[in-house]
1. Which structure, out of P, Q, R, was helix-only ellipticity at 222 nm (-39500 (n - 2.57) for each DSSP H run of 4 or more, over all residues; to 500) derived from, given a value of -4500?
2. So if we calculate percent of Cα pairs over 35 Å apart for every structure here (P, Q, R), which label has the highest result?
Structure P
C-alpha cells in the first residue's frame, strides 16, 4: 500500500519530468534543432568540395564538426532553460569559454589530417577548412545566420576556385627531385642548378639534402619554375635528368600542400 509520502514523491517526480516538456522548453528545443540542421547543411556544403576531390575528410566530417560546434555554442545561449528550468538562478554560461574549447579541439582534429611525406605536405587546406567549418557552427550557435551562410559560401568558393585563380596569377610552381647517384658522382648545388636552368627551373635555396652509403648517394631538392613559358613539362624534365653523370634512378613530382 502506498504511503502519502510516496504519492507526493511520485507527484514531484512527475512535475519535474513535465518541466522538461513545458512550452518554454519545447520552444527552446525547436530553436536549437533548426540551428543544428542549418549547421549540418552548411558544413556539408563546405565538405562537398573536399569529398569531390577525394579527400579523407568529406561531407560527413564537415557536417558533424559544424553541427557539433553549433550545438555547443547555442546551448550556452539558453541557461535559463537548462535542467528543465528548475535551476535557472544557478545557471551561468560564458559563450567565450565554450568557443575557446571548440577552437582547441578543432586544432587537434586539423593536425590529424596534415601529412608530410618527403618534400610533399598535404592536408593544409583541409585542416584550414575544418577550422572554418567550426567557425560556421559557432556563428550559427550565437545566431549570426547571415554571417554563417556567407562564410560557408566563401569557404566553399575559395576551395573550389582558389586553385584556378592561383593558376591565372604569376607564380613559381615547385617540383620535388629525388636523385640517386653512384658513389662520388653526385653533382654539387651549383652544377645541378645550372643543369635545371636550361630546362626553365632553378634550385630553391636551402632545399638541397644529401644522404647515402657505400652503395649510392641520394640527393633531394626542390626546384622552382623561373618562367612558365619556357619551363619543361614534367615528362620532359624526367627524361632530361637521365643525362646527369652517374645517375642510377630518379623521381620528379609537384610539391603540393
Structure Q
C-alpha cells in the first residue's frame, strides 16, 4: 500500500534530506527509522526534493510503502511519536498505485528570507539571513526579472554534464515586509544549491556589491567567477510541492 505524506522540519540540525553514510542525522534517516518502528519492517521514504544541510521545509512531500493497509491518521500520529521535535508529519493520505513524490511533482516553491532588523528575534533567527538595512529591494526585484523561463541554470548549481542543467523557473518574486526581504521561487525543478547561489547574487546586487545586470551576465556567460558567495542555508525553506493530478 502506497502512502503520501507532507512533512515540515527545521533543517538547522540536519545534514539535509538524503540518508548518508557519514552523516547519521538526516531527515530521511529519522523518518525511515520512525516508519520502521511503526510498521515493524524497513520502509523507504522518497522525497519530492532533496533539501541541503540547514535548509527547512514547510511542505515537503514524500511517498512510502507499507505491507498492510493502515489508517492514515494513525500512521501520522504513530510516526510523529517516534520522530524528534524538529520534524513532523503534517498529513498522510493513501496514494494512487505508482504515485512518485519526485517524478510526479508539477512544481516546487521555495522562499528565501533576509532580515534587516537591528536585533533579530530569537523566534526568527533560525529562519532568516541578516542583511544591511540599506539594501535596495527594488534593485533585487529588477534583477530577478531575468530569471523566469526555461534555460541552462548550470552556473548556479553543482557542475553537471552539458545539457543536464536546464531547468524551468515559472516565477521569481521579491517582496518587502517590515524588516524582511523575501524571494519566492516557483519552478518545475531546481539544481542542487541553485536557489542559494541566486540569492547570494541578488543580495550583493541589493547591497551594491554587484552590478544590476549581474544575473543576466551570469546566465549569458556561465562564468562562475562572477558568482557571489552562496546565501546562508538558514534563510531557505521549501514551502510547497504541487501535483497536477489527484492524489487519492
Structure R
C-alpha cells in the first residue's frame, strides 16, 4: 500500500509538471498588436510577429476591409493616419507607422497618379518629423553614401515636409516603363540619413484582394543597427476580412 501511494504521488507530480510546462508554452506571446484607430468605415492597427524567443520576424499594419470604404475626399495632399506600435516590444529602428491615403495619387504624373496608400515605417519620432520643413532643399538633396543605397535605386530631388526625400526603385514597372503601378517599395532619407521604409500599393490592387510577397533589394550597409526586411507582403484573409501589409523576414544588422 505504501509503495502504491508513493507511485500515485510521483504520477501526480509528473502530471502537474507536464500541465505547468504546457501552460508556460501556451503563454509565450508571438503576436503583438498596437492600438487601433478608425479609418473610413473600418479600423487599422500595427502588428509585430516574433518567434517563440520573441525575436522579431515581421512588422506592419493590418486593417479591416471597411477601412477601404468612405475614405477622405477633397484633400490637396495625402490624408495621414498615424499608427503607434505595440508597447510590449521594441523593434529598432522603427518608431511608428503612418498609413497615407492619396485620393488622386501624387507626382510624378503617369507614374504614381493612381489612388493609393503609402505606408511609412519611420525611424524617427512624430515630433522629429515636425522639424522637416517645406524649404529644406539642402537637407532633402544631401546625397547618401553609395554603400547605403540599394542597387538600382535612385535618389530623387526635393522632398516632402514632415517626411523627407524619396529613393525610388528603377526596376519597378511604373518607373522602368514596363507596366502600371500596382505596388512598389521605396526608401526615404533626410540629411543623407535613411529615415523611413515605404511600401506603396494602389487601392485597385487592394480591392482585387490579391496577395503578393516581394523581395527587397538591400544596401550594402545600414546606417542604424536594427531589424531590416528581406521582403514585403500584401495579404487579404478571406476568413477574417483583414488586410495585412508587412515587412517580412526581419534580420538583425
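Read-outs: derived from the displayed coordinates by stated rules, not from any lab. Since the structure is predicted, the reported quantities are computational estimates derived from the model, not experimental observations.
1. Details: P: -18000; Q: -6500; R: -4500.
This value belongs to structure R.
2. When percent of Cα pairs over 35 Å apart is calculated for P, Q, R, structure P comes out on top.
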